[in-house]
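Colleague: Before anything else, here is the set of structures, which you'll find just below.
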Structure 1
Amino acid sequence: MPPLAASIFFHAIGAAAAACCYVPQKRVRGWSWQSYWQTQAAFCWLLLPILGAFLTVPDFWQVVQAAPREAMLRTFLLGMAYGIGGTAFGVAIRYVGFSITYAAAIGISTVVGTAYAIAKGNSTLAEAGANVQDFLARNGADWVVLGIGIGVVGVICCGVAGRWKERDQAQAGGAAAGSSSLWTGLALCLLAGMLSAVYGIALTEGAPIAKVAGEHAAGHTVLGIDAATFCSNAIYPFSNSGAFVTTALYCLWLHARHKTLGEIAAVPEGGTKAGLAVNWAMAILTGCLWYGQFFFYGFGHFYIMKVAGFEQACWAIHMILLILLGTVIGVVFKEWKDCRPRTYAALALALGLLIAGKLLLDYGNYLGSLGH
């Protein structure tokens, strides 16, 4: 498979995993939110990143010893900030609903995360002006910028369509459309979006770690694949463990407040041991899917670098694909039934814009791979 096509393919797998990662939550019974969230976080933000690094990065412990300490510290601290953003996302849903929260947070994250990657380039933010100029001077840069812009508009349209869907379905069910504290919800969306982008920034700041991993991977293979393909996995033990720390602290505070810590080992009220096993299985599946999105994100980034494409656009590609595939999955599972024609029209427009934005990003990367 050509490297550019491989990048698109692996980004799509990662985005699909992200779009599906919270579906298992619907099967959890008898657990508080904090029990489910802490359990899945233990896998996606702590156990799996560490296990994945040791299994796929040659001489990982030597990589840790050789990697710049400041890069590891920055990546960890940025991961901690991202953990706060995940909590803000969950709370925002209570105020403005899933669709608005998802669209606003993803839209902000796409812009902020991509802008940071472009400004930093391969050097530092002190040279942001020169880095932006270098980016814009490359062949295909205008198509990449246009693709990001159209994709963000598509994300916003998706949020509007989702809000209309919620109102249509509430009216079809004979319920009044719920009122919400709009400004509080939007403020939380802004916080969630900014701190979600911080994860993309953490990956950018973790690039020196991946570079050291790539040097140790030279001449090695993992499952018959060039070991350099997995070098991004060396970043996740730092970025994800940071997110786990803040998430675990918040969940433990909720456990202490509501006296729910014993839930994770007790049979759910009115349930059976099988019910407890299902809860654990669903939490673990959520963690695996969440980790899977960035496992394959690393592949996509590796192949973009291999063709000298616009690696700074990887975060935008991932975010646009995430909401595109998430929306398509919702359509497949009939989450858009009982809607008015204008809602379906807005949904069609949103999907069209997301697809157009993704295709323009791909075309820009293709032109970039051809050189000046």
Structure 2
Amino acid sequence: MKSGLRNIYIYTFFYSFLLLNPVWVLYLLDIGYSIFYVTVLDVVFYLSIVLTSIPMGRITDSIGRRNALFISSILTGIGILFFGLFQSFIGIAISYIVWGVGVSINSSALESVSYEYSTSHNLKYLQITGAVNFLSALSVAVASLLGGYIGEYISLRIVIFITALLVIFSSVYTLKLRERKRERSFSKLSLKLGNYVKDRRIMSIILLRVALLLNINMMLIFKQPYYKEMGIGTGLIGVIFFVDVLSRGIASFNTQRFAFIAKNRFFAMLFFTSLTFFTIYIPSLIENFFSLLFLIFNSVIFGFYSNILSEEVNNLVPSEIRATVLSVIFLVSALLTALAEPFLGYSASVIGLEKTLLIFSVVFLIISTTAIFIHIMGKENGEFKIIIGNNRGS
């Protein structure tokens, strides 16, 4: 394995070693916050992503992926450290802001560096991103297993502090990354963000990725209390998260092998969004072993199909603006998460988690259906065309 790829993999593993993954909601509940206030605090986290996604994407395109990943590790680690140190609403909000900016940088930078490494070394992107996402999932899975038991038998706060130190440590491996000097386009118009977002291919992909990211964000919030309602202990929740995240990683790792399933874009849109809908809808009707399996399958679909969509959008945009375009996806998903969470959190407190999942399944269906509709309308309008050139009216 080449050293550059190895460093990307090692960085991903340590940055993703989130021991707090299965217990952070439980930690907030333990120190006195209700689910509603947990979601309100989460709005701060996602709004920080909303406000910084595009600026951070542009900075990433300017300073390079390696420097961006280094800054991301430091900010994310400090944010998690603050999360464990502060218990007041304001203190946790500050930790979420720092944490959110770090995640905002990482989201587009890591995907960009993975795509550009694969293209510069004549490797298949789905193999590289599949391996990166598998290692990320494996890291989170192992960390979830350990974090659940450390939280149950030692301390929830200790879990948070160890997580912070490991994320900061991941910055060491960003210093070992080497970037190929990128060629820059002289066409200013071709680098305008709007020209790419207006392309219906990209717009439909963006909306589908937004739907999937919104889904995974909301599941991260609601799975922990959902399992608690089933009478499952903290340690066993860690085991369930281990299986959940590892299954997602295995699906991601095998994306290249089974990519033929998504060869027809329209079929893939219908098939995978329909499956995702049912993995949210069924647990809203029943709360037993089968609902648990559906929630795990929800992660599996995300692990596979998000890679397919990632390759499609990366193929459509140039290096000079790639991180910026990708930041739009994370911006919109973060914005929708920030808007949805307080409402769904209040709903969970008043009418229960099951009915709240039913409401969210409808929200997911609306967004994904809109994306499919845009795709269909684009085909009806004729060929897809990215607007570049000397059109002064653009």
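Colleague: One of 1, 2 was used to calculate distance in nm of label points 7 Å out along Cα→Cβ at positions 17 and 281, giving 2.1; which?
Modeller: 1
Colleague: Comparing mean count of other Cβ atoms within 10 Å over residues 33-40 across structures 1, 2, which is largest?
Modeller: Looking at the calculated values, the largest one is 1.
Colleague: While we're on this one: If mean count of other Cβ atoms within 10 Å over residues 81-88 is computed to be 21.0, which of 1, 2 is the source?
Modeller: Answer by label: 1.
Colleague: Taking relative contact order in percent (Cα under 8 Å, 6 or more apart) for each of 1, 2, which is largest?
Modeller: 1
Colleague: Thinking of 1, 2, which structure, once volume of the Cα convex hull per residue in Å³, for residues 249-344 alone is computed, gives back 211?
Modeller: Label of the source structure: 1.
Quick note: the coordinates plus some simple rules give every number you see, no bench work behind them. Keep in mind it's a predicted model, so treat the numbers as computed, not measured. Cβ atoms are built from the backbone, for glycine too; each structure is taken alone.
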